[in-house]
Structure 1
Amino acid sequence: MTLRILVVGAGISGLAAARGLRIAGFRPDVVEALPATVVPGAGIYLPGNASRALRLLGLDVPLRPLGDLIFRQVFLDARGRELFEMDVAALWAGVGESRALSRADLQQVLLTGVGGEVRFETEVTGLEIVEGAAKVEFSTGGVAEYDLVVGADGRRSTIREKVGLGGPAVPTGQIVYRSVVSGGPPLTDWTAVLGRRASFVAMPMGGRRIYCYADETAPDSPNPDDPRARMLELFESFGGPVPAILDKIEKVQVARTDEVVLPSWSKGPVVLAGDAAHATAPTLAQGAAMSFEDGYVLGQELRASADDIPAALRAFERRRRPRCGEVRERTRERDRTRDVPPTLRDPMLRRRGLRLFTDHYRELVSPV
């Protein structure tokens, strides 16, 4: 059966959905509001289940030369003394490799997997469900009818708003800082330095570059006007590799994190995927993994029930909601632990951190 399918969004979740649909035998249209010249900055960490999902999508081979493999996660206190370490290679054994790489490189791999043209600078300005189909109006002036629309346009999804599947994303109270450093200190492990309601994570991402992700819990503070200056101020007293990395930091991206929790992910022929459906804070680095898994499962369920799209979308949500909910709950748990005063948290993590933090991923080792 030939289905007319539109994927809205050409970020990680949109391209994953397009790829999942393509390998299931469909040929979706893909539109993106931003220009093609906008390239994602900073880096990204992909745990083992993200690699497994990319393998299911047939995109693992082009990823292999990119970035650096991560075999160990090391957790330090604010002075740089070890709290505990995790053998992530053992954790994800038989599942997939963990890897840190450039977001731009990942985006290029995903773009090559779409198998068709992405229409950039094309927004959805109107969306109406008519007799089981979706009538879509575009900013370019075009109008088209689709059997299925996939809203994969991020945590601030316009598709979610247009079809009434939920309100805006809810802030978590965190501010995050991202940067890529060249010529920093030698670093072989994913390394986290935990302070008081703030943490600094650094990892090698290939080409003698280090990807830095830092955050602070600041629910009542606005985003800083000068994120680099704020980052230097916030982490100037940290130990471990942090001082040598801060010396090399030039550009810093800043953003607030938020969550999306919805009663339903679909309405008629419209479904949400990725952050549009179930965004969380990025603490567990599961955003991309959940999007890859969404894309694969959506394609498989649609192929199994192509003659009944609402049933396929319900089946997709039944498979994905518990797993994404688990990620949300473990993310909240990790963030609560991070925000315990260090005088209580650090001794606890030295005793029990390995077991606690390993448990956050245990359910994700199981198949998609």
Structure 2
Amino acid sequence: MRIVRNPFITNGYISPAYFCDRKTESEMLIQQIINGNNVALISTRRMGKTGLIRHCFQSKEIQKEYYTFFIDIYATKSLREFVFSLSKEILETLKPSGKKAMQAFWESMKSLQASMTFDFSGNPSFNIGLGDIQSPDVTLDEIFHYLEHAEKPCIVAIDEFQQITSYAEDNVEAILRTYVQHCNNAHFIFAGSQRHIMGNMFLTASRPFYQSVSMMHLESIPLQEYIKFARKHFKAVGKSISTEAIEDIYQYFDGVTWYMQKVLHTLYDMTPSGGNSDIPMVEEAICQIIDSFQYTYSEILFRMPEKQKELLIAITKEGKANSITSGAFIKKYKLPSASSVQSALKGLLEKDFVTQEANSYQIYDRFFGLWLQRNY
């Protein structure tokens, strides 16, 4: 059981008590899955997609009736790594369900059975390594065979789903779409943070996943809900926080969930018993957070190519930058040329230093952005 010393969670999911709002979104996602639909859940990163999915997985409607599996494929670069992540997640999730559940999975996974070992009592021990995935297409077929024949219906959530478009293999979308389409015992949540890529995957007629899902867009939690949530947890331990302070944080970070949680987490620790958090303390908390990342940010900037560094600073100063290859933008920030900007932008997007929505660009890490604004 995880001991909670600070109710403003910045990593993982604990329980509904530490989860802010999302009542409407939770009900919608649960109903879509129960009604047999697959869902594409789209939002900017750090808006709380993972928390929402974990929250729904803990609901009574889902927890008792389904096996639930969650993988984050942000760091994967190939179908092989995807298959490894999914195999490992299914195995780890089934372990608490007992020997029978694990045996049902393992009997389907004939391509991985060489990795089975036995303990001193003769009981099987299943441990999968990336090296065990010798034929990803074969193992993927076995995984979907298991999902189709599992003793309970399954829900598979795949976070950062747009990553499959950059895999070394060209046909991963088509392969997965075929398996998903014919798997009646499993429903899928495809979560993604790059809206234009996710939109293209599910709304373009020529793409395999076209019109195959219900679309959900996750926006910021309403300010009033965050005010109630924050004040409740401060009050529970004899502390308080002003409405104005919460509004200030919300405006700073456009209500993006992770940044709200991070600043409130810091304020909660800073506020003594019987004390009150106000607007000046918000600035103090943000400075404390930025200072804690200062060495990391300096290293990042030091290692960044000069042209990427100049463009990143320009985008940061602009806030949300549009038409960045225009003469006006280039002149305003003394950038070399349109072609130079285009090349630097490609590098920044690939490394996730900036995010793109339509023709608008913004620095991904808001704290990094604040550090850049205050130092450059």
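No value in this document is a laboratory result; all are computed from the given coordinates. Given the structure is predicted, the values throughout are model-derived calculations rather than measurements. Cβ atoms are built from the backbone, for glycine too; each structure is taken alone.
Of note:
- Read-out helix-only ellipticity at 222 nm (-39500 (n - 2.57) for each DSSP H run of 4 or more, over all residues; to 500), computed value -11000, structure in 1, 2: 1
- Structure from which 23 was derived, relative contact order in percent (Cα under 8 Å, 6 or more apart), options 1, 2: 1
- Origin of the value 44, where percent of Cα pairs over 28 Å apart was derived from one of 1, 2: 1
- Of structures 1, 2, the largest value of mean count of other Cβ atoms within 10 Å over residues 36-43 belongs to 2.
- Top of 1, 2 by mean count of other Cβ atoms within 10 Å over residues 244-251, largest first: 2
- Each of 1, 2 could give mean count of other Cβ atoms within 10 Å over residues 140-147, but the derived value 13.1 comes from 1.
- Comparing mean count of other Cβ atoms within 10 Å over residues 172-179 across structures 1, 2, the highest value is found for 1.
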